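So, here's a batch of structures to check.
Laboratory data are not the source of any read-out in this text; all were calculated from the coordinates shown. Nothing here was measured: the structure is a model prediction, and the numbers come from that model. Cβ atoms are built from the backbone, for glycine too; each structure is taken alone.
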Structure P
Amino acid sequence: MKSLKIAGGKGEGLFIDILVLTALFAVLYLALSFMRPLASPDEGRYSQIPIEMVKSGDYVSPRLNEMVYFYKPPLFYWMQAASIKAFGVNRVSLRLPNSLMAILGILATYCAARAIYGRKAGLFSAFVLGTSVLYFALGEIVTLDMTVSVFIGAAMFSFIVALKRSGLWRGVLILSFFAMCALAVMTKGIIGVLIPCAVIFLFAAALGFLPFFKMLKVSDIWWCAGGAVLFLAIAVPWHVMAALANPPFETAEGLFSANPEGQGFLWYYIVHEHILRYVDPDTSMRAAPWWTFVVLAPVGLIPWVVLLPQSVWDVVCDGYGKLRSRNPEMIFLGIWILFVIAFFSVSSSKLPAYILPIYPAFAVIVGVWVAKFWDNPGEYRMKAAKAAYIFLGCSASIAPVVLYAVLKHKGKLMERAPEMLSVAVAMSVAMAVCTAVSALLWLKRSDRGFWTVVFAGIYVLLMFFNPIGTFVQRESAQALAEKALENRMDGDAYMVAYNYNEFQDFPVWLGRTVYMVGNPPEEQKFGFMREREKNSGRFITEKTKLREFVDGTPGNVYIATDARGIERLKSEMGLDFSEVARSRNLHLLKATKK
């Protein structure tokens, strides 16, 4: 159809490709998401916040365990709240928005690569992204990072494709850039607009500002003006409402003070989250060496990192001058990757998920090269790459059984050992078959056959993420919550002792918030301060107060804790209790009344 044409080629097969990619990755990302328990702290935390939103009806001030929680804006929580309202509270509904965003990111990468380099490049780029290890893992684990990465990627793709378009399509893509930036801001703050704008500025500098401005059109001014209005309409209202609902107290020292006491939303959101966490290791509590992301970036591209050197060489081999005149989009992708790595390398806060925005750009670089190779496999030397994939296949065949033996030896499987063994054997057999078939095709010099089996093997390997993750991730508190609810009585109370991070999913499955033995977790101290009078009764730090709480509760008092928490309850609190349930390192206790 003429209306579906995109830059660089016709729109034939566009809808078919999108449907196939959606189905392919929906199976990969969603089919087995019910198997793996929520992984605390992240999955528990980012599930409980929207649950509390739905229950309270307050969609302006996010809350965690009834305390305001302004670490990030609420867009992702709103998405999860919609899923919870539609499908209830379960593992699939809680993971659904995150996985759907991952699939949307794959489709955006396909559309952008197709628009610039053609259909085949689009398909390979989408597959590379969707099966890269870090992107896939974060598409399965509930955090905010996937959503903000997809919006940032969509914004930058909108910009670079807009430069190749004209007329209405160009204007729509300019509006899309501003809208995606605003949605990224509403997911994780100022980086949502800072990163795309910085990359565009550096791209203009790399091309030369005069050549760059020659690529623009007069009509772009009006589209950008409309885009700015759209950006403000999306990003500003919630920030204003949150600031009005959570003003500073009279005791606050001022917006630019480092003292949190008495501060309101704007201080925490701007100073604490956007400034102090970036420059102050004591605030971020996530310090790591400056080179962390330099090392992690290629690791996250496994298994496609094997093809990265050839892909990059294919881009730069003709020199910068020809690249700038013939293929400036690759310069944009390179700046995109390098700036994100540099930006977060300077930061005092470092988590692997931070560099997720680089992988759509990596995927296009690799996908474009794979498309060239696919058309002319005889022109490329691939022995080393083929050997590397055979080695990875052999490793994937052996690893599950080795993992099973290690976990069993450490006593982490207990009664689940037979279940883990069946999963490990199934994965080993599947990988061994794929590896053997690919090796046979290599010997028969069937290049496309070899790579088709490699693609299939990677897809099958990732299907085991959730089944294997069930046994290797940090233990979930779901079983403890279900046990506590078995003999529920009116007036029962539920507590977490000391280590709340291990039990972030406990209130998710309880269906209610919990009391704490100990002080507020560091991440919740600001929320505690905002409503100290209301919250003080939820945190018990004294022996006599705990005894009064247990004896004064009409029903039973259940306490979730770990082994160290049990010792502290005995030695510091002098509490008598019986063990109701245990799930590996997590314990559910019932306090004894006097």
Structure Q
Amino acid sequence: MQSFAVREEIPEQAHEILKAYPEIVRRLLWHRGIQSAGDAALFLAPDYERDLHDPFEIHDMDRAVTRILSAIDAREKIVIFGDYDADGIPGSVVLHDFFKKIGYENFSNYIPHRYREGYSLNEGAIEAFAADGVSLVITVDSGITDIAEVALANKLGIDVIVTDHHLPLVGTDGVQKLPSAYAIINSKKDDCGYAFDQLCGAGTAFKLVQALLKARDFGIAPGWEKWLLDVVGISTVADMVPLVGENRALAYFGLKVLRKSPRPGIHALLKKLRMNQRTLSEDDIGFMIAPRINAASRMGEPIDAFSLLSTNDLLKAGALAEHLQKLNDQRKGKVAAIVREAKKRLAARLAGGGLREVIVVGDPEWMPGILGLAANSLMESYGRPVFVWGREGSEQIKGSCRSNNGVSIVALMSRTPEGTFLDLGGHTDAGGFSIAQEKIHTLEDELVIAYSALSSREGERQVLCDAMLSMDDMTDAFYEEIARLAPFGIGNLKPIFLFENIYPLRVERFGKGKEHLKLIFQTSRGELPAISFFAPEEWRPATGVSLTVAASLEKSFFGGRAELRLRIVDMI
């Protein structure tokens, strides 16, 4: 079941305090906790110099910079060790571009293979680095939990500088357990007093570059580092960190730079996708660019995505864009096959008595690296937490999970008996886990019990809307007003509007498998489309039948034509 609610009216003093802005902007600001004229002005007009903090306020930054400058002076061999996703790869490009810009060549980038090596540092790679004469490793988006691996590096004569944004391990005494790295750049450390602790991995790497340029004059133009914001912006949006504070500035200016980026790889990828660089949005990053970066590690070699973003070779960029597009198509095919098979199994459960409050479904042959995408599709179709598992050659069963009904997926996993999971992690709506084979058979039972303890409204989803409006309110001028709050994401969600008793003129299905839905509504100025990609199967609206729809307003530039449209969030 689902229900809709509209945020309460803002108080009279809010209208007075924020009177400089249109009514809808006042409402959106107030309900986002921006409740003074000064805060509103700061939020609506990001400023690069004002909103980015001094990198040397991050604990250990001075130590990291001193060590890197020493390595540069001594011509030491450096390895940049980045994670294989759409945060670690762009973050690795940030450091790659810095070393190239200053003319330092005795370095290399290393991206571990998702399946052969797994996440973060590993002993085999470290031993290979030592044999190759590497004396300094700089991690990107990883390393904070690599206690044994960093100890091995130290033993083999390699200094490690960790740049990461993930949470450190915590001992039974409640004290953080940190690797014995030469320096650790991570604002989530208890001893770090940095003003903002929500940077992504690429954002953290960018702060290191800022500090290096501040510490020494390398003879490059002041402000050059701003050109790195294209890849920092990709990561900040793709990694779903809160788009507030410093992250808002990084995403805001990252999009501005991305729309002008000279990178051949960006140009080649956008050409392949038939996208206009000048109109790129955060949705384009999340739905089009990031999936192609991630496809490299899920379906092939992650270094290919790194090469796409870092190359200056036009021909190589074109070949890599074509390659990543093919990998992404393969990924979509495998995800679709998993979803089809899962739905077939769940249909049998429905026929046999119904689905439980939490769904667990899996197969030893399913590829763990793409299960998050399958879990998300199933969650949207069935409206409840979904856990999907696979193994595909791995010794452990691994899986991904998704939830959108108000129950934190991490809290749900944590509520199960001790020893249920070998490992778990994530945030409110998404997570990952590993589990012993003998535990998988009882996992759904354990999760259902945990769910009932956490939720007093089992199965009910509530969509909270920012305002109740009419179709006639959806104009270009209205869109421009709400777009002032962009970029949208975690911490600054895209506004959702509620439309009651509306009647579609036409109902269309589109896509290769007719999996997408398009409704056409009449307004006083003409027709307005409303779309839903991968629409839930239970959505079967009919022409002329009254609907209640929750949707966000967006502008599409597909095919080079600007079109105002609604993106359906939910409907009954």
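Kindly point out which one of P, Q the value 16 was derived from, the read-out being relative contact order in percent (Cα under 8 Å, 6 or more apart). Considering all the candidates, the number was obtained from P. Each of P, Q could give mean count of other Cβ atoms within 10 Å over residues 144-151, but the derived value 26.2 comes from P. Taking FRET efficiency 1/(1 + (r/R0)^6) of positions 312 and 504 (r between Cβ atoms, R0 = 35 Å, to 0.05) as the criterion, the top structure among P, Q is P, with the largest value.
Starting from the value 5.5: which structure in P, Q was distance in nm of label points 7 Å out along Cα→Cβ at positions 128 and 528 calculated from? It was calculated from structure Q. Tell me which structure, out of P, Q, gives -11500 once helix-only ellipticity at 222 nm (-39500 (n - 2.57) for each DSSP H run of 4 or more, over all residues; to 500) is calculated. Answer by label: Q. Supply the structure label, taken from P, Q, corresponding to Cα extents along the principal axes in Å, for residues 136-287 alone with the calculated value 52, 38, 30. Only one of P, Q returns 52, 38, 30 for Cα extents along the principal axes in Å, for residues 136-287 alone, namely Q. Taking 45, 32, 19 as the value of semi-axes √(5λ) of the Cα gyration tensor in Å derived from one of the structures shown (P, Q), identify that structure. Label of the source structure: P.
Ranked by distance in nm of label points 7 Å out along Cα→Cβ at positions 232 and 304, structures P, Q are topped by P, which has the highest value. Taking FRET efficiency 1/(1 + (r/R0)^6) of positions 72 and 488 (r between Cβ atoms, R0 = 35 Å, to 0.05) as the criterion, the top structure among P, Q is P, with the largest value. To which of P, Q does the computed value 1.00 (FRET efficiency 1/(1 + (r/R0)^6) of positions 24 and 552 (r between Cβ atoms, R0 = 30 Å, to 0.05)) belong? Answer for the origin of the read-out: Q.
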